[in-house]
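Every read-out reported here was derived from the displayed coordinates using simple, explicitly stated rules and does not represent laboratory data. Quick caveat, the model's predicted, so the values are computed rather than measured. Cβ atoms are built from the backbone, for glycine too; each structure is taken alone.
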Structure 1
Amino acid sequence: MTVRVAGILLAAGEGSRLGQPKALVELGGQTLAERGVTLLRQGGADPVLVVTGAAPLSMATVHTVYNPDWRTGMGSSLAAGLRALELASDDDGAAGPAGQPPVGAAVVALADQPLVGAEAVRRLIAAYRDGASVVVAAYDGKPRNPVVIAREHWASVRELATGDTGARPFLRAHPELVTLIECGDTGSPDDVDTPEDLARVRGVSGTRSGENS
């Protein structure tokens, strides 16, 4: 039986330097939260879960999980998302809901990296299905996001996820598990942290839309 790869979108931050919650920022007719969900779905993730915090989010056909500790940073949001997937899988049983395959891994993406392409997610999931248990997207050889983490590592990732480090402590502690997949040709991992970042990303996004029209 082929297991499913769930998607976790971390969208809990308040965007203190940006001046507004990043999840609610609009880019190309979508909020960054909506854009992140589309990224994960088009990349093959199912189901998709959004971890919220500073801004309430209501999105049709998407599971949302509120992280009450969102102020402590991305680590608590990652832990909340993984825990929610664990609980959902336990409740649904080994075969998954309505006889669907179980969730064997999660691909984690950040709402504030809106230029990541769905092809990056597809490549990471393909590498997982080929046998890799931890897969990290690389851009010009440098590890960034998204990241795929097999279920057997979720508990360890949660234990080490603190502050704004997310999965990084686990990845550094277990480099032998990490498979890097080059994704520099599929998009950009640029963050939206400041108004200047947002202006630059909007310019790049507009250019790409024009090229695709």
Structure 2
Amino acid sequence: MLPKRLVLMVEGEGDEDAAPGLIQRLIERHAGYDALYLGHTYRVNGITKIAKDAAKDFFRHLQNATKFQDLGAVLLLLDGDAKKNPFEQGKSFCAKEVACTLAKIAREKARAGELFSFAAVFAVQEFESWILAGHPDFYEQMNGKDVEDAPRNAKGKIRELSKTTYHETLDQSVMARGIELEPLLTREPQVRSFVRLDKAIRELIEAVRTGKHVSTP
């Protein structure tokens, strides 16, 4: 069986450069070459944008992904620093709850879990939180700290610790390549959102490998 295409949907320009290499390393970590290859990356903006108007933009992005004849899976990777749940007025943002809603929409509107597999993952607080926890330039200084709780401005913390100017579009992909996977996956306190990303990659590989598609937060 030839490997199937994984379409990656990310939030911003920096993520568009940084996330593919990280996802590829996780596919390699789980020896998923036979099942998935990273075939395309879309920039879709943040959760507030794609949730507007009954998730019209999200559905449009899923439709674009399904145009690939060899589509095996879609991974939606966004920052988890929103304050409010965009689908339920008056509720605070919860990464798991919003991911569940997105997975449900993908099932109902695009037949995710039937035609292809889908997973939604939020980087809490943001992608740079993973850099703080997993890059050797920072993780000793962040030892014992819950990066999913604070700092809320991980980009600013990188600037503070590195004593340099951090530009997302220029520096994020370089720093992402320096993330050490095992220390990030095993540190305490646990970076739950990155552990979830690792699990999602494993689930997508297995789903495509067995032909039993999933749509999961």
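Computing helix-only ellipticity at 222 nm (-39500 (n - 2.57) for each DSSP H run of 4 or more, over all residues; to 500) across structures 1, 2 gives -10500 for structure 1. Taking distance in nm of label points 7 Å out along Cα→Cβ at positions 5 and 133 as the measure, the highest value among 1, 2 is held by 2. Suppose you compute distance in nm of label points 7 Å out along Cα→Cβ at positions 45 and 61 for every structure in 1, 2: which one lands on 1.6? Structure of origin is 1.
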